[in-house]
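Got some structures for you, see below.
Read the figures in this text as sums done on the coordinates, not as results from a lab. Nothing here was measured: the structure is a model prediction, and the numbers come from that model. Cβ atoms are built from the backbone, for glycine too; each structure is taken alone.
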Structure I
Amino acid sequence: MTVKIVYATRYGSTRQISEWIAERLEAEGFAVRLENAENSEGAEGYDLVLLGSGIYNHGFLKELEDYIEKHSQSLMQTNTALFGIAMKTEPIMHKGKSHGGILMLEKYAQKLGDSVIGCGMLHGQMIFSAMSEKDRKGIEQFYKMIGMPEAEAAERKKPRTLMDKRECWEFACGIIEKINRAKVRQ
């Protein structure tokens, strides 16, 4: 079975996570190709395409959004799975409304329809001092929007990683299970 992982990364975390997912799929006998969204072609010829990106400003990076838009027809003709990378993977409640987490993937799943066999949010890392000015301001605005106390915001700006190879392998195993169930039904 052939798999393509198309990712967009700003600081390298999503590339690393994509490599861990590929490693697990390859251990199960899948032929895997990793491609940066900026240089990737369509989904033709693949049995499964995984699409992953860090979450910025409530969505995937523009490079992956552009890839999905450009190749949506071929993506809808094959099995697809989506993964987002964030420090907090579950939604939070703010003023009676849910924000973040798996909700960030819903618009892409709706666009690709029945071809989407799975979605997941995986933990990333944040090194605030290495971020662009625009990204730092975005994080600060988000912290203010949710009313985060300044002391907690300062603590969150310290370099930290929640990246977990085991979590990535578990995500890959879940996708493999869905593929195997789909084969049984055919």
Structure II
Amino acid sequence: MAIRKIARLGHPVLRKPAEPVPIEDITSDSIQRIIRDMHETVLDADGAGLAAPQVFVSKQIVLLDLDDEQGMQVWINPTITPLTEDIMIGFEGCLSVPNMRGAVARFAKIAVSGWNAKGEAFSIELEDHPAVVAQHECDHLQGILYVDRVEPFTLAFLPEYKKYGHTLWQFIADDEDSTGEE
């Protein structure tokens, strides 16, 4: 196992849609090594999730910590389907965009299907924070970063977010007022 370097905003690997992993390759030594390295890397970086493109591997693999009791989950070739039109807005950060936060609108409830690290198919429903984490990580597989979805005027460096984050919600409310949406 190895801790891998994490690609940062601006590197082309983060903007390229990742390749699906052939189902028969999931249990191969090379894919299992990537998964182990990603696990060690995300733990070292104290992240809630990590996508393979973030460690310079353009494959559809994500690791996510959605529930402290379950620990880190491995999803391969995940597909997300929104289950509601309800949106929730929360502040997100990313290991590939260090020391920044911004508000992002995400679906509040989703279904996810794909394969686990053993090559077994899975299908689950997620809502609230776990749904947000899943959408954030799976966006990486499409070459999308949270900064592409950030609400205007809410992007901030981490120290300023910690100090003034409560005031950034004002910009979200002002934006909703100007569009007539709530």
At a computed 1.8 (distance in nm of label points 7 Å out along Cα→Cβ at positions 52 and 148), which of I, II: II
For semi-axes √(5λ) of the Cα gyration tensor in Å, for residues 92-131 alone computed as 24, 17, 9, the structure of I, II it came from: I
Parent structure of the calculated result 2.9, given that distance in nm of label points 7 Å out along Cα→Cβ at positions 100 and 124 is the read-out and I, II the choices: II
Consider the structures I, II: one of them gives -13000 for helix-only ellipticity at 222 nm (-39500 (n - 2.57) for each DSSP H run of 4 or more, over all residues; to 500) as calculated from the coordinates. Say which. I
Among I, II, which structure scores highest (criterion: distance in nm of label points 7 Å out along Cα→Cβ at positions 4 and 68): II
